[in-house]
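> Following are the structures in question.
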Structure P
Amino acid sequence: MSGKLYGLGLGPGDPELLTLKAHRILTQAPVIAYPAPDTGPSFARQIASSYLSGNQIEVPIVVPMRVERFPAQDIYDAAALTLSRHLDAGSDVAVLCEGDPFFYGSFMYLFERLAGRYETEIVPGVSSMMAAAAALGRPLAARNDVLSVVPGPLDDADISARIDAAGAVAIIKVGRHFARIRALIDTMGLTSAAGYVERVSLPEQRIMPLADVKESSAPYFSMILIYKGSEGWASGPASGARNGSAS
């Protein structure tokens, strides 16, 4: 019999945000795979490191973390081939996924290559968007609010149109686009309704109103939440959340 493929959502960074199900599979699977940059440690592995037994086979999937394009199809083809050998040998394989496997996660590219041939189970995880709202102390949306998730690399016209159409907005993948996005939000008159969170759930997390951010750039793991709806938190981030932020 073939092994079973798991996509394990690990959450945004705090190891305690793993679900009980993810923890069980993580500690029992004989083969653990995870995305890794071509320089530096794997963030997904760092989240799970305290739960690994040391006796599991580890399969790093090296994905270059840089702006220019890279042969992504070749990387995922090679990774799928490697994992299929373990699965064909009868070993279960757990692929570690930051956040949630199907929310902008790289696991979906392995899923489309392997799920048709092997039994597959997706274990959802806490997304950074949910963790950011919790850290900010302000609900994402309520009642009939429309929540839009907007990738930061979109151009200004697209971002502006999506903000206009929504009652609540989560701008993700901010990173190197931070200065441009902040300027756009200011032009739209929404800075007072925007909260900023970076490295959410990690010891070095920062939580504050967007207006209080002094830097002109932001790390990759950063997010901007905007609320335009009719509820009481529309005027900006809850002040109580800022008391728990790290500077």
Structure Q
Amino acid sequence: MHFVDTHCHFDFPPFSGEESDSLQRAASAGVEKIIVPAVAASRFAGVLALAEQYTPLYAALGLHPMATAEHDESALALLEQYLQQKPPKLVAIGEMGLDLYIENPQFDKQLALLDAQLRLAREYQLPVILHSRRTHDQLAMHLKRIEVPRCGVVHGFAGSLQQAENFIKLGYAIGVGGTITYPRASKTRETIARLPLSTLLLETDAPDMPLSGFQGQPNRPERVFNVWQVLCELRSEAPELLAETLRQNTRRVFGI
């Protein structure tokens, strides 16, 4: 089986300084490609350098809502500057989105940054990687208002079936990660089991979002294999069909 981890922060520890070993571990689990989303302007150059240096890595550049306090107009200007250069392994804008879980969310600023990045995605014909915590309905409203031709993915989804279907109707894929490995996450597990297979992507969000059985440890891209195993338990399709369709979905959304 071959997999793509569509969301891994490979520019953070424990991977930084251990890139070759980490990629070898991922490859041994069948992970052939990894998309690395930047979270702030200060990390753009590093993420692009990783993608240029290591064949399995691809870059996304964005302004994460959890770092809203450090984003400003110069960050948006730098993002557009990189987009104008069209780096060959830049496959998306993200991680971007909305978050009402954090303290002092500065939500008006989050909305302005989201809209600015969606407009850039529309202008430069790139898909987006979207973060959403306690904001699915607000996010869907903004995606409807600012249409992005290439759409993208709502990553690490943990909402209701209706919320997932709202994103899918707008053309967006749903990122399936470690949440489904927890039996207590019954709502998310049931939602992922019922969605069309053509709308799903695999991810880890490593080093965040540890899987069940690995609590307290940094998450790793090779554990996308474990996510796939649980997905096989939740769905009726044959494992081989699941793996191949997930790869096709990734190719369709990100062009890789």
Structure R
Amino acid sequence: MRSVSVALAVLEAVSEHQPVGVSELSRAMQLPKSTTQRMLLTLGELGWIRASAEEPTRWSLTAKAQAIGSRHRNDQEIRRVALPAMHRLAAATGETVHLSVPEERRIVLVDKIEGAHPVRTHTSIGNGAPIHTTASGKAVLAAMPESQAAALLRAAPLEALTPHTDTDADTLLRELSRVRRQGYAVSVGTRHPEIAAVGAAILDRGGKPVATLSLSLPVHRLPRRLWPVFGEQVTHAAEECSRQLGWQPGP
């Protein structure tokens, strides 16, 4: 584990001092030159840093590393924008509010506001689920171009987490058409038998789905008559966040 810690520390130091040479980095980090050189070569082989074309002994971050940093900044910006809307949504409904982001074929929880009910759902920040099993995931898929959503759903067999999880791509695509029209998605027992959710996508300036807001609650507290009620509230909150990120509705 120490070698991992040292490698990460070297990566951070390169980010701070780039372009930087072995001797300079060794002195700054108080590491043996041989250790610093070994870590730089390893990070270079893994694609996190690269030697300068003009000065081969000096190292800088690659686009791969910069993309990770950019994603972190984007997630922080989304959290900042979404938090007031999440608090208002939790206060209005009494239910737990989730903020999630898509990652390939998964949806990952990055923040939440607990509901007021003594019986409520519990999901840890950082937990993810297959994108087709949640209301948040379906909201993201519906906000994508249809061809992109179809490609994601058909890229590999879809996992069934409960007896209610739909694993047929064509059926899911028809459901996404309904989600697109109404602006929100609903899931009932598709990730966990006792959990239901209502979710809507948050869009960036270009209309790309970058996150979702959702209400997560026990199945018995989401009768069908409440779908449009909660759906409208979640959609309004998500649209508010989208506008703050620069999105504007089309004509």
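We did not get these values from a lab; they are worked out from the coordinates using the rules stated. Values in this document were obtained by computation on a predicted structure and should not be read as measured data. Cβ atoms are built from the backbone, for glycine too; each structure is taken alone.
> Here Cα extents along the principal axes in Å was calculated and came to 68, 41, 38; which of the structures P, Q, R was it taken from?
Structure R accounts for this read-out.
> A value of -13000 was computed for helix-only ellipticity at 222 nm (-39500 (n - 2.57) for each DSSP H run of 4 or more, over all residues; to 500); which of P, Q, R is the source structure?
Label of the originating structure: Q.
> Also, quick follow-up: Starting from the value 3.8: which structure in P, Q, R was distance in nm of label points 7 Å out along Cα→Cβ at positions 90 and 146 calculated from?
R
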